[in-house]
1. Given a value of 18 for relative contact order in percent (Cα under 8 Å, 6 or more apart), point me to the structure among 1, 2 it was derived from.
2. Taking distance in nm of label points 7 Å out along Cα→Cβ at positions 94 and 126 for each of 1, 2, which is largest?
3. Of structures 1, 2, which gives 1.5 when distance in nm of label points 7 Å out along Cα→Cβ at positions 86 and 110 is computed from the coordinates?
4. Once Rg/Rh (Cα atoms, Kirkwood Rh) is calculated for all of 1, 2, which comes out largest?
5. I have 21.0 for mean count of other Cβ atoms within 10 Å over residues 54-61, calculated from one of the structures 1, 2. Which structure is it?
6. Here helix-only ellipticity at 222 nm (-39500 (n - 2.57) for each DSSP H run of 4 or more, over all residues; to 500) has been calculated and equals -6000, so which of 1, 2 was it run on?
Structure 1
Amino acid sequence: MALKENPMESGLTPRQSPGGFPFRELVAVVLILGLLAGIAVPLFLDQRKKGHDAAAKASLNTVATAITSYIATNDELPTVTVTDSTASFGFGNAATLDSGVILGELTGTIDTWCIDDKQPHGDRAKVKGYKYLSTKEKVEEGQCD
């Protein structure tokens, strides 16, 4: 019959248990998780800003399409009215803006017009904003002159 080992003879004190993790290992794991979180969170926030920028561009494209349609039908520049998240252009023409997009004033003539917007939560859209020039037929960084 084998004798059971006495905890005092095995080098363990009565309060220590053979299972579990030492304090140093737990601290190391917490530090590694903290470093990973420190890397991941800024990347996540940057992606959100890029999403807001994309929303500002998409809203401006939608508005530009509605303005072009209005001009083709009425042969004049529309008066742009913004309520909540909808931009209205005369009777029956409207475009939905993405949340937080601030639409600028429509300037120019029927042949060469410009409209801009900003997005306070974006990266580029917050600082420079975006503009749509009818002569270039595309969205680019900056504000109308």
Structure 2
Amino acid sequence: MSPVLSTLLLLAITVLLSAILFVMVIGFGPAKARPTLGLLPAERKSLTLWRIAIADVNLNEDISNYKVMVFHGDNIVIGIRTVKNGTLGEYTHNDTGKLTMGFIDLTGNGRLGRGDYFTFTFSKVPDVLNTFKLSVLWANDDSELISGSFVT
């Protein structure tokens, strides 16, 4: 084998190994920090409207980095939804009528922050006591950050 060909082959192998190492190192970069947040206790605004507000959050993250789920008792009734301004989901039950869940970005900045809140509006006054739980999830891994509940 000629010296020129050997040098080119060695150079090609070096470039290939460098590229593989670069991809591996980029993949092992630092994980995105998980935020911590607090919720205020659920507040009954009327016979058919409850509100759970954000008390505090330690990271300035876009609302799309959060997801939510709603439970009625132990049952998931509104599956995982990405947080956005407006209606997030609906659920209908004989005792409660239609439940509409929404989110209000109070400042309109697209970031989850103090004062933003989730709404739970029923189409009728619930007939019996029902327990609902809001679970706020971190979108990176769908792990629960915090939950809040209320009883109708």
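Coordinate-derived values only; no laboratory data. Given the structure is predicted, the values throughout are model-derived calculations rather than measurements. Cβ atoms are built from the backbone, for glycine too; each structure is taken alone.
1. Computed on structure 1.
2. Between 1, 2, the highest calculated value is found for 1.
3. On the way: 1: 2.8; 2: 1.5.
Going label by label, the one that fits is 2.
4. By Rg/Rh (Cα atoms, Kirkwood Rh), the leading structure of 1, 2 is 1.
5. Working: 1: 21.0; 2: 15.0.
The correct label is 1.
6. Label of the originating structure: 2.
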